[in-house]
Structure 1
Amino acid sequence: MITIEPAPRALVPVDSAAADALGAPNYDEFQGDREIYDLLQAKPDSVLRVTMAHCDAASPDSILEADSEASLERAAANMASVVADPRTRELQDVLWICEISGPRRPGVRQIGLGGLARTAEIRTPQHRNGPVIRNEGIRESKAKGRARLIQRIGAIVDGVNNAVDDASGLLQRELEHYADATAPSFQTTDEAGWLHRIWIVQDTAAIERLRSVLAREPHAYVADGNHRSAAAAMLGYAHYMAVFFPARTMHISPYNRLVSASVGPVDVADAALGASFAVEPYTDGGAFQPVATHEIGLYDGRAWWRLRPRPGTYDPGDAAQDIDADIVQRRLFRDVFGISDARDERLTFVGGNRSAAWLQANVDAGEPGCAITLPAVTMDQFIRVCMQDRLMPPKSTWFEPKLRSGLIMALLNDAVAPWSG
């Protein structure tokens, strides 16, 4: 059973023009601080000045340290400005419906139910039967950084993206029925061309109907936002902000890697590489972005190569080992490059909003030594890992489109003292 509750205090844009000004990508969608700084120059009123306040600077040289005391002070001041902005308004006791669509997925309505989910329902080692299943390990430092921000600004600005089975299709039908009968409260188009439409649900009967439909779901799977939900739990909050989408409407894009030149030149004839992978030149032209499971791309600075894991390099019965990111981490990064920890700074994870050609250009420019491209994880693979109670390899699922930050913000109590955690 999945529980969702109305947000007692929700801060929302007053109209679509306000949503255009306030909305922003969530903080996980950037490759570095300079990208955030540049977007803030174009959209100075966006909630990035709250979620990534260290980049709300007069110049690139004055960008602050992320999660520093100075950046938290700036975030709190900027959040106060957002609350006071005439382009926002506070509503009480609301759910919301979120629909994301675009020309890259014609005919697909990714539509979900938003509100406050219960931290007590998250599955953890101490709570093995929790119906909300995390699929990725938590970096404590990252979760603490989000927790400090939440408490300092007195609000949750970014939601958690969850998938549910919706085997009967009832949830999707109910959400579409409501959306088709009612004009959206506001809408906005993001930098990638995705249209985000929001319906604020205030009617008590409608709220209870939607809550009861979601409650029929036996499980939910965290697609984006493991650290956001962990931050709320760290603070002892009973709830975190979330949207629940039918899994069939969701899409996973590739999540690729760059490897620092400091590991040395790549030798495709290396015996260790050949022991784990069948290696052949990629001759179809252009940059190689694999689409088939167990095909992997390698760009060594001169040419693209296709790698196929050899039998015995992974256990196909183990859902996590069957993920190509796990095979690459163990058999390429560890065994060939000597990088045993996926968090090693010599690895840079590049989400699906960057193409294989973009990775190649970075290698050609000189700093990364090589690029690794991986096929997208399938939704069936993702759910299978969750149901086996395993963890996905780090940075292996790039769900796209992503929730737009700042369209719904859950306001908390007035107390915004620094967190001591």
Structure 2
Amino acid sequence: MSIIKRITTYFKKPTGRIVGLWLSYFLYWGSIAPFIPYVSIYYDSIGLTGTQIGALSSVRSIVSFASAIAIAFLSDVLRRRKLVFVLCILGMIISLFIFPFMVSFITLLPIIALYSAFQAPAIAILDQDTLSSLENPRNYSKVRVGGSYGWGIVIFFSGLLIDNPAIPLNIIFALHIFFLLVLLQLVAFLSKTEPQDEKLEKATFKDVITLFRIPSFPIWMSVIFLFGMAEASLINFLFLHIRDIGGSASLMGIAMTFAILGEIIGFNVAKRLQGRIGSRRMIVYAFALRTVWYLLISLNQIPLLVLPIQILAGGSFSLIEAGSVAYVNERSPRRIGTTAQGIRSSILLRLSAAIGSLFAGALYQRSGSARMYLIMAVFSACSFILAALLRSMDRRREAADA
């Protein structure tokens, strides 16, 4: 038997399928690791202002929000998640080849929009593929942690490369493309996971409307929107903050590695946490951890102390990610599972970031990074109180219904 047939046969087995999805997360998040965190440094290097950097981030988030939901819904209707995923990877690669040639704010607008349109749906497709492949959806965290390893390892070595004066910042595009090409090869070996039951009704727009009629579902989506809105200040301005307090590019990469350590810890305990406290309380705990992070990062002026603080950032993200995926999976109909996860990821990582990036960009330009993060600490604390109250109201309503 040829090596290709052996690999294909392995990935068709249940264990091989899980390993393939773990590697898919590793490669997808590993491909983004040298790009998303460092792209603000790239923008700064070509002379863009803080407001322009925030505006580009907002454009990326707005386009991603719309495309993630639309393309996820299309994959549910067509039941062709693998094909859609491959087309998204190819679209990202083409966009990244063009990206370095756009060196002004105006020319960057259309290319960042094109890139974002293809990049956004991948998270929802991977999440739904994983949930469809698992006998117990609570094992999602064990597969999703592959992305944390990918992000942590790649961003560490990316920081070392970028810190080398002989290597141009354009390396972030080459690294992104390389990992996407490897991911494309892996996806070719993975089998489809779309439901084959002909009796299962096809997804319709009415299903999406019904989803938002579920009690408290829209409010919980608003809660994770608040988390993502504040998260934009971390994604887009943390490296600038590290630079402002005297940190190097290598420290930036190491800082993200420490955040990934927090993610790995969080994902590894998420299954047990979900069984004991439920998905909604995990979301509440995510706000508590993130509030402490904002407060500590705003007060700290010693570059090396950023490293232990970053563990809280990773831990809080893993809780909001695992908790929100579980919450949506518990409540969405099977036939629109990808769409529901697309809505979740778009609200958490896209729509919220569009508004949050503008807000954080204006704060950074006006008051600096330390003051910006102090304001975010207050914002996150208020969101924590809101999430805790909402969970309490849900429990009382459910008890009354029972």
Structure 3
Amino acid sequence: MAIVNTILCKMSNLSKPRIKFLAILFSTMMYIPGKVNYRNLSRYSNLSEMTYLRHFRQVFAFSEFNLHLIKEAIVPCHRLVAGLDCSYIQKSGRQTYGLDYFFSGTASCSKRGLEISALAVIDVDAPFGYTLSVSQTPSSDTLGSDEDNRIDHYLKQVEDHAEPLKELGISYVCVDGYYSKKRFIDGVLAQGLDLIGKLRSDANLRYLFDGQQKKGPGAPKRYDGKVCFHAFIRWDLVDTIDQVTIYTAVLNAPRFKRDLRVVCLVDTSNPEKQRYALLFSTDIALDAMTLVHFYKARFQIEFLFRDAKQFTGLADAQARDKNALDFHFNAAMTTLNLLRFMDRSHHRNKPGIPCSIASWKKRAYNRHLIERIIQHLDIEPDLIKLHPGMLQLYEYGVIAA
């Protein structure tokens, strides 16, 4: 892809051999069938296993590369938010860096393996997402057994990329309920960003007092009782969509020691047992429906994890070294960014069109195979590439959306 060489040439401190390797790596990972490890990469390219091993141990600024790519990919008039989430990676080996027990959403329990934390840029109006940064979570032996230490690790990823996010015009970081902790919220706000997240269903919240203050000594009354989620008389009704009633209010959270814009989504499909979910934003001026749309867009990061595991070898890391693992995880997510960029460019960023990574990998593989046939059989390239039936060969086996 021309975009790869263009971005690599913009980046400083990259030698020509390094640029050549990265261009080969990204193009190979786009079409390689099977596992993405050193041996399989060497089978589908002209580089040896040792060449891949040597380059994987070298540091590369993937976040800078992704930032350039995202700037080319985003639509200027669309709203953007940042999404942060973790994913479990199955891995064994006693000498593997970061090996520990991490929560697996698929198994709904903690399992021994690795964990990565991904910071993504999400187009709310598309909706569509691109990975900005991937960071491997160290083991408890490195961070310490306290859960807050992992929160500090996730927070550092946001702090390290706060300026690039602002450069893209992003003001909100969207996370799930795990990150709803005072330390994380305070850290995000300290970077000049606001947080959108989810609260526990039994969250301790208080109404703000807006009545007339009593005369006399003492501090003015600030709060007016604890919130009860069985009645929403003191909440503002926003809308009802598909049997889900949306209420909002500005409430105080004693746990976080701050006021929040809270949105309650009440499922009224079963009158005997109503269920509800609590979303919040540290920006109390944020519109309730905008908050819901931003939080809903956060789920795009799950598609990034899914596609990277299925198509770009996120969970196929053959390495055990810290730098090599970091390179592998970032390379898998960056390759996915490139495939998604190809899809959006092909569809001219039209919203609502599904993205099939399997189809784009199939196209890339067909093109690679045809070029190998031309090269090894010494066929005149123009006779093949200009043939009217070439399009059918490129599209052979592509999934119809």
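Every number here is computed from the coordinates shown, using simple stated rules; none is lab data. Not measured: the values here are computed from a predicted model. Cβ atoms are built from the backbone, for glycine too; each structure is taken alone.
State the single structure among 1, 2, 3 that was used to calculate FRET efficiency 1/(1 + (r/R0)^6) of positions 136 and 296 (r between Cβ atoms, R0 = 30 Å, to 0.05), giving 0.90. Let's see the in-between values first.
Values: 1: 0.90; 2: 0.25; 3: 0.60.
Matching structure: 1.
Suppose mean projected area of the Cα convex hull in nm², for residues 96-327 alone works out to 15.4; of 1, 2, 3, which structure was it derived from?
Values: 1: 16.9; 2: 15.4; 3: 16.3.
Derived from 2, not from the others.
I have -12000 for helix-only ellipticity at 222 nm (-39500 (n - 2.57) for each DSSP H run of 4 or more, over all residues; to 500), calculated from one of the structures 1, 2, 3. Which structure is it?
3
Using relative contact order in percent (Cα under 8 Å, 6 or more apart), single out the structure from 1, 2, 3 with the greatest value.
Comparing 1, 2, 3, the top value of relative contact order in percent (Cα under 8 Å, 6 or more apart) belongs to 2.
Could you figure out which one of 1, 2, 3 the value 1.60 for Cα Rg over 2.2 N^0.38 Å, for residues 128-223 alone was computed from?
Details: 1: 1.33; 2: 1.60; 3: 1.48.
Computing Cα Rg over 2.2 N^0.38 Å, for residues 128-223 alone on every structure in 1, 2, 3 gives 1.60 only for 2.
Taking distance in nm of label points 7 Å out along Cα→Cβ at positions 144 and 384 as the quantity of interest, name the structure among 1, 2, 3 where it is greatest.
Sorting by distance in nm of label points 7 Å out along Cα→Cβ at positions 144 and 384 in descending order puts 3 first.
Identify the structure, out of 1, 2, 3, from whose coordinates distance in nm of label points 7 Å out along Cα→Cβ at positions 8 and 72 was calculated to give 1.2.
3
For Cα Rg over 2.2 N^0.38 Å, find whichever of 1, 2, 3 sits highest and give me its label.
3
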